[in-house]
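A.B. asks: Take a look at the structures listed below.
Just so you know, all these numbers are worked out from the coordinates, no wet-lab data involved. What you are looking at is a predicted structure, and each value in this text was computed from that prediction instead of being measured. Cβ atoms are built from the backbone, for glycine too; each structure is taken alone.
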Structure P
Amino acid sequence: MPSSISAFIDTNVWLYAFIAGQDSQKTERAQTLLGTLSAITVSAQVINEVCVNLIKRQKFAEDQIRDVINDYYNIYTVIELDQPILLSASSLREQYSLSYWDRLIVACALITGVPILYSEDMQDGLTINQQLRIVNPFK
């Protein structure tokens, strides 16, 4: 039964959900999380990162990659990178210690207004701009 929580999902959570065998506990947690959220947001960057990993690690063919891309756009809210997001990401560098790629993800999550960004790689519990909390779903 989906909860009423909306969230942004980072690449690593998707990869654990899609690629069984990496870590069975993390796969189960990722799949459960994705199944319980009422609305999920991703960025075009996250889709690209997922696709690169599916090609490299799972040997996905291009027709499978096109299916993944179409599924993201048909099922979830996808945020495209644009000038306001890039400028927001630049400002985030001045306030928080985030990598370039993580800043872009955070900026995309902030623009959507979701309260939670699920990520294994970023600082668990960090609150950005008193609006967005980063949560490691595997802790």
Structure Q
Amino acid sequence: MKYKLIIDKNADEEIIAIVRAPSSLTQQIEDLVCGYSGADSVMGYSDDEMRKLTFQEIECITIIDRKVIAIDSKGSHYRIQDRLRDLEDVLPSYFIRINKSTLANEHCIERFDAVFSGGVDAVFRCGYREYVSRRCFAEIKRRYEGV
């Protein structure tokens, strides 16, 4: 396999992949390219600071007290001014919906725990827990069965 990257600030961006047959790698490349919106961060606000949060450091985005909150890898909470449905269009494909009000970075989910009530919680690296709806959990299982 050959890889070639040409950086030209004056050219229009274009990605061309020549392959013999489609594979899981070509599907991942296509998802990455099609899911890229040009943005790689969002502004987060806490009591005493305003910070640029990269998508990779955000573990999940959820609604708490009717406010959109991003939780980073340290467990810090930042308020985001965008709506959840607007963020869903901008975020990369590794952000998955785990319930009606939460988008999760699937790379930061440490495990899924069964709860006494019969539900499932997603446990993130920072220690934050969020419930996973049955509908979303079924979709997540389908997604991982193909791996």
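A.B. asks: For which of P, Q does Rg/Rh (Cα atoms, Kirkwood Rh), calculated from the coordinates, equal 0.95?
C.D. replies: This figure was derived from P.
A.B. asks: Tell me which structure, out of P, Q, gives 3.9 once distance in nm of label points 7 Å out along Cα→Cβ at positions 12 and 124 is calculated.
C.D. replies: Q
A.B. asks: Quick check: 27 is what I get for relative contact order in percent (Cα under 8 Å, 6 or more apart), calculated from one of P, Q. Which structure matches?
C.D. replies: Computed on structure P.
A.B. asks: Using the calculated result -17000 for helix-only ellipticity at 222 nm (-39500 (n - 2.57) for each DSSP H run of 4 or more, over all residues; to 500), pick out the matching structure from P, Q.
C.D. replies: Label of the originating structure: P.
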